[in-house]
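Scrolling down, you'll hit the structures one after another.
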Structure P
Amino acid sequence: MSNKHFICLGIESSCDETACAVVRDGKEVLANLVSSQTDLHSIYGGVVPEIACRAHEEVIIPMIDRALEQSGLALSDITAAAVTNTPGLIGALLVGISAAKAVSFVYNIPLIGINHIYSHLYAANLHFDAVEYPAIGFVISGGHTSLFYSTSPTEHKLIGATQDDAAGEAFDKAAKIMKLPYPGGPAIEKTALTGNPKAVRFPRSLLKNGSLDFSFSGIKTAVLYHCKGMNGALEGPDVYKESREDLAASFQEAVVDTLAAKLEMAVRRYNPKGIIIGGGVAANKRLREKINLLGSRLALKVYIPPIALCTDNAAVTAGLAYHYWRENKMADMSLDAVPLNMDVSLG
């Protein structure tokens, strides 16, 4: 195998998916496999860290083998090993890091640590021929709701973030209140399809003083009070009169309105060339529709990747690693798991 190309093995294990991918030159996806743990966690209504860690341990090596088989390559053909090392569940992160370190050590190839949030923003680069910078990057997921001013695939300045619940977390909590299954995002989206988004006017929390930060705890509480009464007891009887479909549609519309409003504020403030969207919540069709409409109205390019690249995967990990490799930003065997992303701070 010629060494003219950068062929990267990517590993992602930050939460409840074990993902492995092989990507050539930051663009060509040769393999992209994901093992989901949703069934393991659904009975608990959320991710259980210890269960997640053990599940990663069971499948990480077989997943690497399958990714290599699908790509038609061997580990000896790999140029570098890239792995998510922040943010995420510490035990889950360590499983992926240990595997990547082993590959790096045995085959004497570079090790590259990848920020999970930045990798979500890289998804657009895998799908579109060219992404124009500077752009407003928007990561919307179960753990993060973050706005960035992005000047390249590796340079992102945080300009807004959630002060409490992330958008995806709000979906999960609202779904639990509505007695919908986990994960809450897809459940609410499906239920909302036949609902009236104007049935209930849930709050749109935009904060004050032109802040680009987010807060979704208020809408979660509003859903609880609306469904259970002012005592807000989850075990209490339901008191709402609307259909569950109307509630789901109204909640979804409130969250999507808030996300779109903040995004428009960021665009008007920073005057970017385009908008980059990433993260699991970006799979929501209503959100995609609103953001595309916003882009059309403001005459801006909108980069929303396919759903398979929005949710957690390792192709974005391996793809982004190419740019770190070109910039000589390598890790070493001291690479550690950082559960909270200390490198991303408001600038």
Structure Q
Amino acid sequence: MVLPNVFIILKKNGSKLLRIRYGLSPDGKLVKKAEIYTRNEHGIDLQGVDSSAIKIIRRLRKAGFKSYIVGGAVRDLLLGSQPKDFDIATDARPRQIRSLFINSRIIGRRFRIVHIYYSSDHVIEVSTFRSLEKAASNNIYGIMEEDVWRRDFTINALLYCPFEQIIIDYVGGFEDIKRSRLRTLTPAERSFSEDPVRMIRAIKYSVQTGILLPQTLSSAIKKLHGKIGECSRERITEEIYKILQSGESVSIFYLLRRVKLLKVILPALDGLIAERGKGRLPLLKGLERLDNRIRQEPGKKLERGRLLACLMEDLFLQGHLFKRRGIPLREICDFLKSSTKPLLPSIKDINSAASLLFRKKTTP
């Protein structure tokens, strides 16, 4: 219909009319590839879609490239919440994207992506479809039906076109969202072994979406929690910052502890919760205030130094440093470096958080 060797066929399933995307197999037979959902079926309101993302897709399409909104933005729109970020996937290569947008920059080594800047806190990420083929460089480009199978969970593997207002679903993610199911695209243990950071994301998505963490995922995480230590500290640090900015950090950290991940990611925080017992309200006051603030100001991104200060506040307030008089700022920095291990916050964020905690100590 739109692409060579791609056909959209309507099939009736009871009273429901299904739009199914077919492709051709090597021997010329029709093979089901994806289901397509229209505006009447998915209910996404274009008013909730970032206008900058729409402009990017329009320009890419005008240049002859396929492009879609992907990932968490599609999931959140379907769940009726406003996405914090809009990511785009396309068949354009990074240099081709860069040539179309002067306000862009190519980043990344493992896999090169393009950031398009509209302001200091408004950046849209555009990535090229990746192949399922594995390579040391991880820069093997592919087609969209391969790209979706590289994603972490089915609910994050949907493609949305704001012009036709359709969702393309290769993996059953649309029905999983409607039925509140959290599924990996491959068996859970295999998926988490391939990328252990997915275990952290499973917990985060479960809390954020209200989808109950299924036993299959919970068991796999408890079995493989130690593999988190094999991931780069930078990646884990990024995930923690995303959790702190979520407005649900307390619930996420509690669930991380329940599946044994917190003691690997943030042993100091895990120890604090264990020491203070199972009661909820007195445990993480700094994080609870942070969550309340973010819920009251949705969409506002806080400085990482402030996020870090909230994360470490309860540890700091109960420690020996807080009880001492005349403590130098340098010692608070050392405390933060030690207490956040194995995370790798930047020196800038450490210094900023230390200044905030120092003020808390010196303010009557």
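Derivation of every value follows stated rules applied to the coordinates shown; laboratory data play no part. Values in this document were obtained by computation on a predicted structure and should not be read as measured data. Cβ atoms are built from the backbone, for glycine too; each structure is taken alone.
Figures for the structure shown
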| quantity | calculated |
| --- | --- |
| Comparison of P, Q - label where mean projected area of the Cα convex hull in nm² is highest | Q |
| Source structure (of P, Q) for distance in nm of label points 7 Å out along Cα→Cβ at positions 142 and 318, computed value 2.3 | P |
| Answer label among P, Q for the case where relative contact order in percent (Cα under 8 Å, 6 or more apart), calculated from the coordinates, equals 25 | P |
